[in-house]
Structure P
Amino acid sequence: MARIDAFFKLMNDMGASDLHLVATSQPILRVSGEMERVKYKELEDEELRGMLYEITPEDKIKVFEETGDVDFAYEIPGQARYRANFFKQKWGVGAVFRLIPSKIMTVQELKLPPVIGKLAMLPRGLVLVTGPTGSGKSTTLAAIIDEANRKRKDHIITVEDPIEFVHESKNCLVNHREVGVHTKSFSAALKGALREDPDIILVGEMRDLETIALAIEASNTGHLVFGTLHTTSAAKTVDRIIEVFPANQQAQIRANIADGIRAVVSQNLFKRTDRPGRICCPEILIATYAVRALIREGKTHQIASSIQAGKKYGMQSLDDAIMIALKGRRISPDEAYMKCTDKEKFRPFLRGAPSDFTEV
């Protein structure tokens, strides 16, 4: 057993989502969104480096020594997988490990709206799950892919950096590809995927113009494509994709997105007040004909109104999701106010000034 595995066991025992190991600091866990120091000595740089290299593949050590940054996944059989990021900082090396549970939770177990599970059964199109870092995007996507894996008879290809949730082939054939290990880049994997007879393609991160363009192309050629972006609302997601392209291509891209897009789930995690843990509040946009017309015509500012009018299709605004959790006494008024869109609607719930004085 590697020396560092004791910290992963502690993560598991405390229900932590992240482990931070930094030279000259005690280990720190993120529990329910908050950082908590572990009662342990401050780590020396050489000691920490040795501890990290004990679980790191040789090729990844070489990349880290040359560049100062590296990502990979580490697995403890029967316990969990961890997404690792190593970096160099002023006092030496540092590392952050994100827990990836070995058991994939279903849409029902995550208590997500039922329409999110239905996205797995779409015949084709582009589905985006967005939100800030650490908002549970990978967990939601894993639940959707698991739904497809159990209920469809198709070929699923995932492209990630690194591979996070591992899906065993059930009714579907599932192939996992890791950028830097099994393929050179997201765009190279997507180009290859189009020749590999896929029905469903998961793109772990749509981070550059070529990857986004290929994902849109795949969604318009009969494939169901899932991807992630770091945006905070459905409308901003569409705008962000379009703005990646040069001005002279944006009209065509807008039309291509309008043809291909089927849904955007934009989510945030909130610390629970009723019990330990966090709760997901998602905004859900279903791309009906009316919504796709708005995108095609460049009227994305009207998407928020379409979400309000589209509840019968399973649409839900972020503020409505937050309000349900707040009235159920599951989240605090202050956090609800900080992350909502319409501040006036939530101001009456505050007992004092918000913690972020710039939001007054």
Structure Q
Amino acid sequence: MANDNNNSNLDTAVYSLWFGLDYGSIITSYALCRTIEEMGRKPYLMQKLPELWTDHYEDKDNIAGKFIYDNCEVLNVFDDPGAKERYDNTLMHVTGSDIIWNAKVVGKQAGCYYFCEAAPENSTRIAYGSSFGNYFPAVENALNKHSMLLHKFKGISVKESDDVDIMNSIFGIAPEFVIDPVFLCDKKCFEDCAEKAPAREVEKSSRFIWSYVKNGDKRKKEFLLRGNNILMEKHTHPLRTFIDINRFPESQKALGLEPAYHILVNDWLYYLINSEFVITDDYYGMCMALVFEKPFVVMAQKDMPDLARYVSLLELLRLEERLVFMTDDFRTKEYLFRKPVRYSKVSGILEKLRSDSYNWLKCMMDGSDKK
């Protein structure tokens, strides 16, 4: 799936934050598009709303643009009259698996865009894993409008317990609980992307210790290096570390380690897929470790605003011990670098969550196009 300037067969609009310079936002958008495509439809990602954030995020050559425009369709509805006409004739609209309803992230600039305000009145609207991201209330004076728009959705699903509570208590909606699209997408989609990684041409090693630290500090650096030393006793594979690509200089300074040779999404996936162990403080770093059945640890702070989503997923999988708080005595957690994850048990739970989530989305989409 890639842009070919022929949008006449595109039939499903997907709203997400794919243009955000964040590996998680990029790959979850990609995974949702590929999942919808597997269901027999022709999805496209919506262009960045001009009012949202800065022009820097519209650059087709930045990290997000390079990956998405190479792998997905993007309909430039705000620049191209023909694309706008295609949008106006699209009768399936899916809001994606991200914090697209978070007023701190999209704010007043986005208005009700991510609630499908501009979608044709007779269209089908579905929310898959859409989130308020642990921040509510909605934008000032918009609550009633958000409620009105949400009640037009055929189906609403969320992937975080906080969003279940908000939907129930604020909007009177009982949402479906689903798992992130990265778990629905065929793993081969990610593997194919990794095959195109520039890192493959420069790396002498074929196996790595993979770390992704978005919010670095001295404690995380200490724990990461301690873990790497323990792992080196057995694996002798080099450490490759990724950092926050949206705050690259600040992130590098905070962690105090050199980042991996490349920072593209394909490289991020390449190093992960070819890793022996994953060390991260990021939700999607954790999710992708689970997707590819890697042993892992997650570094966390007890005051993280989104801690609940880490905890809820790990509790479902009975892997709570893999969450390491930076206030802990690290000596009591070193065993995690030697202890494998029993994926024979985890995979059964994940498969049930994946199957239920996939079937819910497919059920919502099947037979609902009013064309």
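The numbers here are math on the coordinates, done by the rules we state, and not lab data. No experiment lies behind these values; they were computed from the predicted model shown. Cβ atoms are built from the backbone, for glycine too; each structure is taken alone.
A value of 14 was derived for percent of Cα pairs over 29 Å apart, for residues 24-183 alone; which structure in P, Q was it taken from?
Of the options listed, only Q reproduces it.
Output the label of whichever structure in P, Q has the greatest value of FRET efficiency 1/(1 + (r/R0)^6) of positions 120 and 136 (r between Cβ atoms, R0 = 25 Å, to 0.05).
Checked P, Q; max of FRET efficiency 1/(1 + (r/R0)^6) of positions 120 and 136 (r between Cβ atoms, R0 = 25 Å, to 0.05) sits with P.
Comparing distance in nm of label points 7 Å out along Cα→Cβ at positions 248 and 312 across P, Q, which structure shows the greatest value?
Comparing P, Q by distance in nm of label points 7 Å out along Cα→Cβ at positions 248 and 312, the maximum is at P.
One of P, Q was used to compute Cα extents along the principal axes in Å, and the result was 59, 58, 41. Which label is that?
Corresponding structure: P.
For structures P, Q, which has the highest computed value of relative contact order in percent (Cα under 8 Å, 6 or more apart)?
If we compare relative contact order in percent (Cα under 8 Å, 6 or more apart) over P, Q, the biggest value is for Q.
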